Structure 1
Amino acid sequence: MNNYDIAAFVWPSYTGDEPRTRIFWPEGYGEWQTVKAMSDKGYKGCRWPRKPLWGYVNEADDKVMQMQIDCAVSYGVNVFIYDWYWYDNRPFLENCLNDGFLKAKNNKDMKFCLMWANHNATHLWDKRNSDTDLDTVIWSGVVTPEIFSQICDRTIEKYFLKDNYYCIDGCPVYMIFDIDNFIRSFGSSDECKKGIEEFRQKCIAAGLKGLHLQIVHWRNRVFNWLEDNDSQKGVTSAEMYDYLGVDSVTNYNWGCSTDFDGEFNDVCDNYVSAIKKETEKLNVSYYPNISVGWDNNVRFNKIMPGVVYNNTPENFRLACEKIKAFADESLDNGDMKVPFITVNSWNEWTETSYLQPDDLYGYGYLKAIKDVFTEE
């Protein structure tokens, strides 16, 4: 029996079924190309090379996802949050969700929801150019109000109306990764507020109770970049959330709220301390995150600073216990409305932050989730 909704992010790049992925991974099987090429660089905390116990599988294959769903549920992961993209006026990397998860015979055994990963696409995903060309924007994450309206219609029709779409208080959860790009899509925070309200009304018109808008929180900051005529120029994150009508926040990983560098236990403690302080500033529910680790040197030829080391399954279990303690307290005092915790991630191999079993720790991370968050 699950005590919590444990929601793991899914990075849908491990497939060659999307033709445009070959811009970044020309060998034709997605970012597995980068994972396979990684070797030991000798820096502190390097745990490469390592291999997935399930092999370099196509996660847009419904048979593969049937196996992964069975595994996830058996270890207490009962929600997948799919990174969802829209570039060049069309969706990108939808195959893992549409052809993998949603066509798996057992997909109703778990819930799913979307995080619109509306950041710009650069050469970060292309190891051949990532060392020197990260400022080049291949596709912008900014859309137009008209395109956003189309995205809303498509999202409601294809996803929100599914029986196993994850809801809070009966409203489908829709997460936004980059609030700055989201506001830029409307030209101002004032127009953005109107766009959100239109999205809510579209949901109600489709027979849904409403919309639960969740934002990936990147520390409490000030929106000084807005135009001078924007009514919210200079407000804090907390004030912006209140103005836009945001329902809750979470983190994509611990790096959203603390420095993602150093010994795993220290980073975890710093994260918990940070979100306790930030929760006091916000008027919306703060759903905490558990991160497996961080090391994205897989994506670079040179050594990049910022590595979390000592993230063993044993230490990961301690982190799960600390996040659970934070969540228990938040539920008791009403700061959290539902027992929802995000995890980075199900399969972020190139950020070295994944629950999937490998040849180094086996099923150790999944066992930690099961031990802390489920009851027999």
Structure 2
Amino acid sequence: MSPRRPSYDVAAYVWPSYTGDEPRTRMFWPEGNGEWETVRKATAKYPGHTWPRRPLWGYCNEADPGVMEMQIAAAADHAVNVFIYDWYWYDGRPFLEQCLNNGYLKARNHDRVKFYLMWANHDVTHLWDIRLSHLDNNIIWQAAVDRREFEVIARRLIERYFTHPSYYTIEGRPVFMIYDLNRLVHGLGGIGPTAEALAWFRQEAVRAGLPGLHLQLTSWGARRLNLAGSDTADTPPHRLVRQIGFDSQTHYQMVHFTPIDRDYTEVIPDLLREWALMDELYDIPYFPHVSIGWDNNPRYRDFRPGVVKNNTPENVQTALEHARDYADRHPSQPPLITLNSWNEWTETSYLQPDDRHGYGYLEAVRRVFGHRAM
């Protein structure tokens, strides 16, 4: 085993729904406190189901800078030093920016935890509304955008976020992740036009005084892309990723690439195989990903199969140790590890303290990644 690095960039995804400050959220959560409404009302679906769970910090407004100062301090004190904010754009305007704009960016200590954005460019269905979540493929907002709208989005991101002193960079270049490659390519009109749009995006960043962009792809599995279309049928995934022009990859959730209706200790070997495949098949860096768990039953009235069992802090720590070792074995790339997540309560994959494990998950992160240079 290679020597342990002196520091790591431990990045946790942030689901910015725990606020009522965005008026459009009331169509999903009418009480006006965002998806806390779903968490608060969640019940067990079968004997032994580990819901309900309650946040030790309470149902707090994460668009409040005072709340975020507390959360930033807790993250930094437990070796989480990057937040990856899910970022949305629907109907020609941003959605759920308040947690970032009013919470994190106005927190006095935001320099303790850097941030970057993942464009969560997936269509919106009634999944977030427990009254209607049983309706499949009932699309409310489509996420695909054409080139004209893409340029509006890109300029907004550069001007508002990429130049911020707390924005996370690799080799000085702001990191920007794209979640749904299929929606991106569909909106922009194919692989070639998508590559051209991303090349233009890089040039715009340079024109704004930045050294460029680091474009990161959310992988849905080493052997497949979240992509469909006639112009991709005969092209291997690794060649498409190179052709489009991504600089690195990571995952958002282990549910995307492995069966999760089993014990967490049975999932860990699949994580290791997935990381090895990413190394074997791609010539761009892969940053190892660890999910805390998976169970999205809080979003449904009836039971939905697919629940990770036994994802205790101790078992999650084992996965974190593997991620640390992966980073140590790849000294030529930044020591970035991504975690799902900071606060995905309704998918039961969060680091925040609860009434079941207390600060157990955060303490596991601190044990593995320790103190690092800030």
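Please treat every number below as a calculation from the coordinates, not as lab data. This one's a predicted model, so the numbers in the text were calculated from it and none came from an experiment. Cβ atoms are built from the backbone, for glycine too; each structure is taken alone.
0.65 is what came out when FRET efficiency 1/(1 + (r/R0)^6) of positions 57 and 113 (r between Cβ atoms, R0 = 25 Å, to 0.05) was calculated for one structure; which of 1, 2 is it?
1
Here distance in nm of label points 7 Å out along Cα→Cβ at positions 193 and 353 has been calculated and equals 3.2, so which of 1, 2 was it run on?
Computed on structure 1.
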